[in-house]
Structure P
Amino acid sequence: MFKRKLTSIVIDLLNEFRIIYLTGPRQAGKTTLTKSIAPEYGFEYVSFDNQTIMRSAQNDPIGFIDSFKNKKLILDEFQYIPELIPAIKQASDNLPANEKGKFLLTGSADIFRSGKTQEALPGHMARLELYPLSLSEKLNTQNNIIDLLCNQNFSIHPLETLNHQKLADLILQGGYPEVQDKSPRGKKIWYDSYIEGRLFKDFETLYAARGDYRSTLKSLVPYLAGLAGNLIKYSNISSDLGQEDKLIKSYMEVLELMFIIKIVPAYIKNKAKRRAITMPKLHMIDTGLGCSLLGIKNQDQLINSSYFGGFLENLIFMELLKQNTWSYEQVELFHFRDKYKNEVDIVLEKDNNQIIGIEVKASATIKQQDFKGLIKLAEFNPSRFQYGVVFYSGKEILPFSQNNILLYALPISLFLQ
């Protein structure tokens, strides 16, 4: 069993909040994590995958919650029954002021951000995201890459060169715990089952779809996998798939709530306008699933495809996003593109609004030209720009600063230390 970095944070927050909502993709390990802490902390486990239990809760939400009045409760697959939210809120309101950690909810869709859930739990609830395994969890490393970058502390030795075969292997592995020891054939069967058995089931809980939505999803999801690491142009997607822009956008919003894709806004100075006026970028939550959707089975096939660079950027983006869930420093992740089409793959914005620009290259050598986008980002917001990084497959930490702009080349193998 893999040790999950988020476990200690869940335990800490149970001492501070009455309700914890642990959300994330199906099969990422939420049930395993909650069951692992249930005995020690006195939780009773209830799953809404059990149809009888779910019908009971739907029939009488308040009576259902009251039946566990004197118990701490894990409610697994909570997204199936948002009708319980008012009952949980009422139970939480009635608790003594010093009683914490009453409810631990898990959900494979982010129902508190969906249109179907109008009621929230302000002040009552802490929300956490558990993603598929990070490289750090698979390798059981101690460093947190977000903290290292925020504190400009990356002088770790020794580091290694990663050839294209190794990079492709990291991408193909993905992070779902159940596929880590499976053969390529076993992984393909698992991924196919994941899409068929889970995608449609959860989609129906979040979206009142009309018509043949399954056919639309079956064409849309692999199409989106092919866009990993690229800008989203809704008109292009709708034209290629023969669907309306509005429908494609609404489906993609649901796929993000289900943790299949991640839609990343662009970085601009005006925070209020970032999601409204900028062109977003797309990443798959899991690169292994993304490759499977495109029929990519091995390293050579991936390396020789047009998707290799996009999936490498996707891998690094997701590793940063995963490690941000347990880092001491907290950041927001964006991408950058100016009106002249200068781009930066990833922008980390710290709590103090300082930014770190990140480019990702598969090459083992670095040229000054590789820092062009980072320099443009520094010029775009010089007062906030802390420094820029190009992650590459070589093994040396190299300074490339120019014109008082701090720039570094850092080995991708830093993520494996």
Structure Q
Amino acid sequence: MTKKSTHIFSLVLFSVILMIGCTGEEKMQTENEEAVISTETAKGFSIALNDLKASEGETKAIDSVFSCAGNCWLEYRVDVPVSGRYRVLIQAKGITDSSLVWIEDHVHNKDNRTYNITSNVPVEKSEDFQIVTRDGSPLRAGKHDIRIHMVNGLEIKSVDFELLREHQVTPTTLTQNMEGEEWEIVWNDEFDGEGIVDTTKWTYDIGNWGWGNGELQYFTAFRPENARQEGGNLIIEAHKNDMDNPWTSARLTTRGKTTFLYGKVEFRAKVPAEKGNWAAGWMLGDDYVDELSWPYCGEIDILESVGYQMDNETGNGTAHSSAHCGAYYFKLGNQATGTTSVSNMNNEFHTYSVVWTPDSMTAYVDEKAYFTYGDTSSELTWPFDKPQNIILNLTMGGGWGGLEGMDESVDNQQMIIDYVRVYQKTN
């Protein structure tokens, strides 16, 4: 594979990008290069650290190096050139053994939410500056108010953003007829191949930016260890302490390939036990660009399962289905959701589905309904008249998966999917 050249278009007079040695992180970047670099010249931008808009905490600036002995933040107005997924490169050195840095986007948003687009990044205590990175951070084109949070003592020399993948507009929308007596399949993947997934149907989401939930895994691309077809199934597999990350795993989406409006969306799967995992088959509005899009773009959770709610011996656990929108979502504490008990979730296949019509949606496990949502009173309550993408992923840790901690004896987990199908009604 020929390495593509990358250039960072700087908003400052200088931008220091150090070449990293042949580490596990570089190996991961190389293996994922085909998946993430979309053009011959990757676009990006840098924060001009001296162009400070606001700050909090005791900071010092010497020769464009900002230092903070405790907890501080620095606020900047930046102009993002292209909507997409970015690699964030922070040149810093820790002052204590617990130094951290993280970046907050859209700091003055109308919902007063905190959009952490890097998760908390440890910075080693050192006499020398080092570059720490996060991959996959979502940013939309235009002007942003961004804060750099410096925690437990830190010095920062530069912050750069390198475009990994431009935002993908989905070219095909399938709108399903919902009148009739019988179901017919309009789209499906039976996973009857071998090796990597069918990339005419699926896009690999990539990165380790925390995914809005403080998750631990790096989602890889084109890596059979994390996502593969095998024996008529799709296996999504998470690995601990893999490629210089706490965990690796995979997240597959139909974004950029096909998006769906209405229909019966169904998959058959086994999901893992043990504390720390969070398995999901769900849908996200195709309008999503960055964290400001959510939950206004809409989200339909066909199945969510967390390992700590499952009995490790019997596999008996809980299936969750939810509808997230501007009026109802979990960060308001009022999300529309339903749960049901499911036996032997990790060793037996169960069928999970949502029937989505122009005025309601109903979730099923093994054809038994357990959750219905149908508030169509406004755009905030019903963004579900717009297309959604299908997503399959296995995450580790984070705000929900890791709520009761991680089972330290576990070093890999599997979510196994037999098929994914989308149906419409017919006579």
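If volume of the Cα convex hull per residue in Å³ is calculated from each of P, Q, which structure is the one that comes out at 154? Intermediate values should be presented prior to the final figure.
Values: P: 154; Q: 143.
Of the options listed, only P reproduces it.
Which one of P, Q has helix-only ellipticity at 222 nm (-39500 (n - 2.57) for each DSSP H run of 4 or more, over all residues; to 500), as calculated from the coordinates, equal to -1000? List each step's numbers first, then the result.
Values: P: -10500; Q: -1000.
So the calculation was done on Q.
Output the label of whichever structure in P, Q has the greatest value of FRET efficiency 1/(1 + (r/R0)^6) of positions 55 and 255 (r between Cβ atoms, R0 = 30 Å, to 0.05). Could you put the intermediate results ahead of the total?
Values: P: 0.60; Q: 0.20.
That would be structure P.
Laboratory data are not the source of any read-out in this text; all were calculated from the coordinates shown. Computed from a predicted model, the values in this text were never measured in an experiment. Cβ atoms are built from the backbone, for glycine too; each structure is taken alone.
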